[in-house]
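Asker: Right after this note come the structures.
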Structure I
Amino acid sequence: MGKRSDALAERLEQGAAALAAFARDLTDTDWQARIPKDGRKVGVVVHHVADIYPLEIQLTEALAAGKPIEGVTWEVVATVNAEHAAKNDGTTKEAALELLRINSAAAAAAIRSLSDEQLDRAATVSLYADAPLTCQFFIEDHALRHSYHHLAKIKGALQQSRTAKLRAS
């Protein structure tokens, strides 16, 4: 474990903890609310963040080994997300938070195991037009950023919904 990998893992853990803390306090109505433009329910998105960590780490480990990421496109991502949403439409808060706890811990442990050499290793990534990207960039842009990104979207959606309700009353 190096200082860089530990710092990345800590930032991932902080993002997952922030998402969990916010989600824990959501009402049932908030949990079922749909995120504008995205269409998925808040609870489904929390579950999605948790559920996708293993895939993000699998791809991270490929880059760490110097292997290219092939066949992953934004169309594939959209399909995976839609299939996940359909399959997990009724996910409970308890199940999503438990999965988030387990999978974020496993992701952080996997990141902590990476050396600086592995973090610096680059290979082409199909998701980015086959640009040669470092493992560290991929971690930061996916596994690490994911919880922060969706937490911001959830907060924005719920704030928008609450503002619209206040205006209507």
Structure II
Amino acid sequence: MTKPFAFFKKTKLLLLDVDGILTEGTITYTSSGEELKSFSVKDGLGIRLLQNAGIKTAVVTARESEMVSRRCRELSINPVFQNIKKKRKVIEIIEKELKIKKENICCMGDDLIDIPLMQICGISATVPDSCEEVKNLAMYITKKQGGKGAVREVCELILKSKGLWEKSIESFINPEQGN
């Protein structure tokens, strides 16, 4: 029997957009002009579980933000591509520097700017409130919204498709294993 969403099994790198995927897609400015973003801790743990299983993570965003830099540092996400308007170009860098082929990249995006990148990655996923053009292109649409567990959902599917889920959560289920 084929596992549901078996196409996630070939993932060696999860490439994430930020606004609308790692966040709800809103940008808040304080009266002093500072930018605020909210990130899901559930997504963060999903990313850590992937990394612990040997699956790389990367971020690509059209904007530049210190909050994104900070969150990526906290989660050891590398590489981080910010201020990238033509996101498709990062694939060449990933293939050359990380030695990961585009067919082994799972890309999560939610808007028109993400389409060229999603078209060349081997696996594409999006969130329920993405634009229709992205939904039509995506191989998987999450049940959760961006910034509210969508990334975690995909992380779990990747790990489950590879048969790594139980091992990934073992230290949480069996505390004597360490945590």
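Asker: Using the calculated result 28 for relative contact order in percent (Cα under 8 Å, 6 or more apart), pick out the matching structure from I, II.
Answerer: II
Asker: Looking at structures I, II, which one was helix-only ellipticity at 222 nm (-39500 (n - 2.57) for each DSSP H run of 4 or more, over all residues; to 500) calculated from, given that it came out as -9000?
Answerer: Answer for the origin of the read-out: II.
Asker: Given a value of 12.6 for mean count of other Cβ atoms within 10 Å over residues 92-99, point me to the structure among I, II it was derived from.
Answerer: Only structure II yields this read-out.
Where a number appears in this text, it was derived from the coordinates with a stated rule and is not lab data. None of these values were measured; they are calculated from a predicted model. Cβ atoms are built from the backbone, for glycine too; each structure is taken alone.
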